[in-house]
Structures are given as structure tokens and as C-alpha cells.
Structure I
Amino acid sequence: MSGTTTTDGGSTMEDERLLDAGNGITLCAQAFGDPDGTPLLLISGLGQQLIAWPTALCEQLAAQGLHVIRFDNRDVGRSTRAAVPPPKPQQLLTRRFAPGQYTLADMARDTAGLLDALELESVHVAGRSMGGMIGQTLAARHPRRVRSLTSIMSTTGARRIGRPALSTWRLMLGKPSKERTESIERAVVLWRHIGSHGFPFDEAEVRALAGTAWDRGHDPAGVGRQLAAIIKSGDRTRELRTIAAPTLVVHGDRDRMVAPTGGDATAAAIPGARQVTIAGMGHDLPVGAWPRLTELIAGQTRSAVAAR
């Protein structure tokens, strides 16, 4: 990836690029740090764009000697939109989706295609929420591409595990916003609810990110298809048992989106997985947790290298 810009802190941030991931999918990606550094791929969660991995956090990771790559999954941001109709609530409940509805395995294949486009044979992977599910699937189905896995605030897909709180469901099931201001206000309400109640809430940052996300590509239909991909993929516990990559499972104890039982089940399913709980963290990446998250993610890459 080219088009490098130097930040005030001395680290480097590249321009966003559209890359051919194969199978008709184009993904938007952006990298930080020395291209010769240890590659770390960050995978975003449901409905979240690459900006959901904060720039300053990416720079902190890059300062650990990592070449950090973040990207838009299909159906969000600047990446390809699927042609499948978005699911209706009844389809989500019955798990009967339109022909052509993709799964987490398809999104993992997109991710492998992105690595091909970046000419990277293998990378360390850190995924949050749905991104953790994609990372898990990538490690299970494309094991040679994953040097290590950090699964953050994620789960296995088992029906009674890692469920959102009922109050969270009520917020999620509202009608999509039709204009930018409304979308920002709803983001504030949602993230105040599912965010880290053990850390200060940065409303200004939530507003800024929500506005940027709207400008980069607001598409509720795409988010619906991503949710359908999670549900259609079902319980992946058996598949997780095949993961050989060194794995770290991170979860907050205040998560109202993916209950901490999701992290417990993930760690139990993946052979040799190490589990860390961050006190006070919910379903976001609060600034106050960045030092610990940087330590954990960077440490996981170093441990995997040392174990080889």
C-alpha cells in the first residue's frame, strides 16, 4: 500500500486504498507504520467501518513495530455492497434467508483475498465483535494465513451464549436513521448504553465517528446483511476447536452487546487459548483501555513469534 503520510508523532499513516479481494469484492483498506514491520490485521465489527479502530490506537500499535492494517468489511464504508435484499425481522428469527445471503466464511474468504492483494502470506489478526468471528473463521479455514489471533468482545455463535441484553435489542431494532443528524444522535444513545461504563464516555468522539461513518457510506441494508451472515453461520464451536493459531481472548466485564459468556465460550473452544478480562470495559474501545489493549495485542504478536 502506498500514498504514505507522516503524522506529527512520527508514525506513518497511508491513504485509504480500494483493493480487489476476488470474487467480485473490493475492500477499502488503510495501513499504519513501517511496511517492513510485523503485519497486524484489524477486523471491524457489525456495521462498523475501518474507523472503528481509532487512528490513535492504530498509531500506538504501529509504535510497537507493527505494520497495522484496518479495512472496511463488505457491505460497509467504501467496500463492495452485496446485491442480496436485506433480511426482514422474520427471516432473522426463522434463519431462512434470501438466496445468495453470505456467511462469516465468505467474509473470511474476503479477508484472505485482501491479504493476497496486499501480497501478505500471513498476518497476526485482531478482531472485535463480528470481526472476532471473522478472525476465528479465517484461522479455522485458512490456517496458514493467521500467525496469531486476538479475539476481542466476540463469541462462538452458540444460541444461549454471548447474547445481547434485552435493553440492547430494543435499541438495535429501531428503524434506520434517514438523515445524518438523526444517525449521530442515535449513535450517542447506543454507545452510551453498550459502551464501557467503567471508563469515561467521550460523547464528542462518538459524534465525530458517527458523522464520518455517515459520510463514508451509511447503509442500513448492508448492516442487516452482515447480521444475517452472523446468524446464518450458526454455532461455530466445533470449527473453533480446529484453530491451531496461538489465541488470546479479550472481553470486558461490562459488555451489554456480547455478554462475557461469549468470551468464556470462545476461550473454552479454542485449544490453548489464553483469556483476559478488562474490568469496566463494555462493547467499545475506550481511550482509558488503550494502554492495556496495546500491551495485549502487541504482546500476543511477540509471544507467537517467540513460540515459532
Structure II
Amino acid sequence: MTVFKLGTRGSPLALAQANMVRDALMAAHGLPEGAFEIVVIKTTGDTVQDRALAEIGGKALWTKELDRALLAGEIDACVHSMKDVETFRTDMIAIAAMLPRADVRDRLVGAESIDAIPQGGVLGTSSPRRAAQVKKLRPDLRTVLFRGNVDTRLAKLAAGEADATLLAAAGLARLGRHDVGVEIPTNVMLPAPAQGAVGVEIRTDDAHARELVRAIDDAVTHGCVSAERALLAALKADCHSPVAALATIEGGILTLEAELLSEDGAAHVHGAIEGAPLDHDLPAALARDLLDRAPEAVRRLFEG
């Protein structure tokens, strides 16, 4: 029996997600655990923890080593948090499946609400989106860089490096940390595009891997996340760009909602669009609408 090799980063969350994908593939095909091997690939994003992603190469820091191993045939598929996958990918790699999406919300740790963070307090985050959204609500707050896995960030918080931090609810749940933090409603803070989604990438020309993996694809999640990623592409957004977006599908209608912000949150623009789930023009139309209405402080961040 040929062993199917799943590549992943080595963080506890990444390993949990790789195990979720392996278990889903076992269930879908009636295969034993021995039919799969989880291969840990060390990424630059895991190694360099003292600088913001945008300063040292962006989201490719999470994917380039996995891409190399995949294209070299050392692994058959890669498991990713979809919000960490850069918007523009090589044609040689395809997103073959996404697991059903988990909770898309952020959780605030260290305070019962954003209003409850002390006056002039400090938020630890490495996310331009989270920093801008919180400063929009609380201009008195300042931010400090928090990078690293969940436990690293929680340890920094416990050490008093910040008054509060924000973590993805989905990641906390996958680590069994359901009791950590309080959920922030999406009408207060829209999530990052693709937040809560786990994706599986394969070599585009690998028909066997495509057939194996597509059995675990959740069509609704795939459609929503694809729309959010298409919005990012139309905006030409990068790691510096504070952008939030969430697509939902109900009753055969896709709704795509988004917010663009300046770095300090003082300027922002919000919009939404509805249409058929497979209407590929929707994300670009929303991008045009947002940029047409955006204040200059926001628009300049999306001018490529």
C-alpha cells in the first residue's frame, strides 16, 4: 500500500488540523491510519518570531517550504489554515478541498470586552486587521507585536506584555481551549478572509491526490472562502492591508461582506454584495465599490 503523505507545519494547531484532515480521509475512504503519514515541514514563519510577517516576506513564510516539498514529490498534499495561504498561488498547486468551516469569530483574551480593556491599554497582536479594528473602537489603545503559536501568545499576555490579545476562536477550539477568551461578534469585528477554514493543497497534475482529497471537500466552505480570497485578489491586498471579509451562503444566495481600514482604524469603509454563489464577478464588484467609497487613508493601502 502506498502511503499518502500530508505535509504540515509543526505547531500544535497545525498538527491538530493535519490530524483532522487525515481522519476525514480515513473516514471517507475506509482506510486505516497506516495509509497516511503526517510529515512536519519547518517553515520560516515558525522560525522567525520577532518581526511582523509583512516585514519578512508575508504569508509565503508559511507556505514556501511546504510548496517546495510538495512540488518535489516529498509529500502528496499540504494542510493549511486558509487565512495563511497567500492570495496568488502558482498554477502548479491547486486547492483541492476545504474542511467544514469552524467558528469564524475572534476571541478576546485578557478582558471581558473591548470596552473593558484599561484606558490607554495595550493590545498584543501581529494582525494589521485586528489592530485597526480595535483602534477604530478604542483609539486610546496601542498595540505591540505578538507572534508565535497560541501558547506563546498566552504566555506573553500572562507575563504582562499586554493587557489583552485576540485569537481565532477556531484555533482555540481545535486545541481544546474552549474556555479561553470571550467571543467578539462579527458585527463588532469582521474576521480575516478565510478565517476558520482548513484547506488541502495538491499538485495540480496529481489526479490520484485530487480524487482522494475531493471526497472531503465541503462545498459551502469552499465557495465562501473562494469568494473572500477573490475579494483579496481584486483589492490587491497584502499582509500590510487591514481588510476583513466574510462570505455566507443561505438559501442559495451568497452574501459577501467586507471592511477596509486605515492602519490606525480612524478611516474605514464597509460594504456588502449578494448574488449567486458561483458568480465570479461579485468579489470584484464589491472591491470596486469599496475602493470607490474609501477615504484616501484607506485607498492608498490598496493601490498595489
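Quick rundown of the values:
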| item | result |
| --- | --- |
| Of the structures I, II, the one that 2.0 was derived from, the read-out being distance in nm of label points 7 Å out along Cα→Cβ at positions 84 and 220 | I |
| semi-axes √(5λ) of the Cα gyration tensor in Å, for residues 12-171 alone from the coordinates reads 27, 18, 15; which among I, II | I |
| Of the structures I, II, the one that 0.99 was derived from, the read-out being Cα Rg over 2.2 N^0.38 Å | II |
| Distance in nm of label points 7 Å out along Cα→Cβ at positions 276 and 292 - highest-scoring structure of I, II | II |
| Source structure (of I, II) for helix-only ellipticity at 222 nm (-39500 (n - 2.57) for each DSSP H run of 4 or more, over all residues; to 500), computed value -9500 | II |
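No lab work stands behind these numbers, since they all come straight from the coordinates. Bear in mind that the values here come from a model prediction, so they are computed numbers and not experimental data. Cβ atoms are built from the backbone, for glycine too; each structure is taken alone.
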